[in-house]
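Quick heads-up: structures coming right below.
A short reminder: the numbers here are calculations on the coordinates, not readings from a lab. Please read all numbers here as calculations on a predicted model, not as lab measurements. Cβ atoms are built from the backbone, for glycine too; each structure is taken alone.
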Structure P
Amino acid sequence: MNPKPFIALDFKDWEMTSAFLDQFTGSLNVKVGMELYLQNGPVILEKILNKNHRIFLDLKLHDIPNTVYGAMKGLAGFDLELINVHAAGGSVMMEKALEGLHAGTPANQSRAKLIAVTQLTSTTEEQMQQEQLISATINESVLHYASLAKGAGLDGVVCSPHESRLIQEHCGNDFIRVTPGIRLAEDRLGDQKRVTTPQMAKELGSSYIVVGRSITSAENPVLAYERIVQEWEGNQ
């Protein structure tokens, strides 16, 4: 899988998405989330793939196991790089998601990597403890979910860069750590809480980073992307 940062395409329609992508040359790693997918449907994936970009489909599936199996089997027909579920759905749900992904992947296509969301990067430890009634620390909660995902056969997790090294040490280097919440040093945090710069994410052990507004809201998105790539690759 290409190690370049994933750009979060947090747009509402194809017109905005296409106008953004047309500023770049060559293939990109992009993330399609709920906003873009749910307002446009599966056709948005086809259009992005037709432009030769690689997709992380970020729908965070979380439902009863059979429902997730069926949804994942259908989504497996697209040539995706990454797709995810919520680890909070439990081990059986994650196992069924992986079964659906295997069942729906065409014979001539590589299976998408399946990863599980641990705790959202917008969630603080205080919020987790008070609202989710999880008495553990956020590191303990994230590591617990990562261990469940690994036990279910998944390829990795979505986590904050701050938990990447802990997960790497306990689950192995091949267990993928995809980290959103990436900002340039001078950027506003927005609704993210547990954030880092691209350089720090690399140092903390992230496998892949996801960057949104630091690129999509920049005056010059191409230059912003190039700067993030340089920081991520250690060439700044």
Structure Q
Amino acid sequence: MAKDVIVACDFASADETIKFLDKVTRIRDEVVACDHVNLAKRPFVKIGMELFYAEGPQIIKTLKDRGHKVFLDLKLHDIPNTVKKTMQVLGSYGVDMVNLHAAGGIEMMEAAKAGLMLGAARFSEKPKLIAVTQLTSTDEEIMHRELLIDKPLDEVVRQYALNAKEAGLDGVVCSAFEAAEVHDFCGADFLTVTPGIRLSKDGADDQKRVMTPAEAKAAGSDYIVVGRPITAADKPSDAYAEVVEAFL
């Protein structure tokens, strides 16, 4: 299965985002061929809530026009009908990947899939729909003490992933620590998209469960989402190259 590095562009404006990507993409002048994957000329990027709410759909068009694949990270979680209608709108933007919270249940996820496919009907390549199992800022203590979920973390992640698969989704967002188990229960083709990635010299920041790119590769992650180790680096292009080399 193809793997890729997704750069989390958690910026407040389009200008900041483009300036950052211009620094990174100077190393992507030509396609880089690895043993098992061909990298696109422009990095796969993640647009989160801050940037999307600040700039609206235009930021997606801008990045797509520049040759980037786009993961729209809005983590929808609402009643099924609302999520279906919203996903239909998001699908019309031409995004490559979008997500929601698995905690919304199977019916909500099925509705989301149906809406997304309606919205993306005019595109030959359909977007991937993935579900968030548990945030990487959530640990078992928070689950038990604050959320009153009394099951072990790995059991909850497993059940949420199985629910997502039953609903027809393409994969889940999970910690790299859970990627192998998700593949064991949901199959090798069920995507694992893993945030909480840090280079060995970095701190964990607000993440509770982190891995390096090499560790995530060994653990079976299909995509890794990397933010501050690249976006806050003195030389973002070098940091991006280091992550790509370690993961791919």
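Quick notes on this one:
- Computed 0.95 for FRET efficiency 1/(1 + (r/R0)^6) of positions 4 and 84 (r between Cβ atoms, R0 = 30 Å, to 0.05) - originating structure among P, Q: P
- Each of the structures P, Q was assessed by FRET efficiency 1/(1 + (r/R0)^6) of positions 140 and 212 (r between Cβ atoms, R0 = 25 Å, to 0.05); the largest value belongs to Q.
- Distance in nm of label points 7 Å out along Cα→Cβ at positions 60 and 92 derived as 2.4 - corresponding label from P, Q: P
- Among P, Q, structure where Rg and Dmax of the Cα atoms in Å, for residues 12-131 alone as derived comes to 15.4, 45: Q
- In terms of Cα Rg over 2.2 N^0.38 Å, for residues 116-163 alone, the structure with the greatest value among P, Q is Q.
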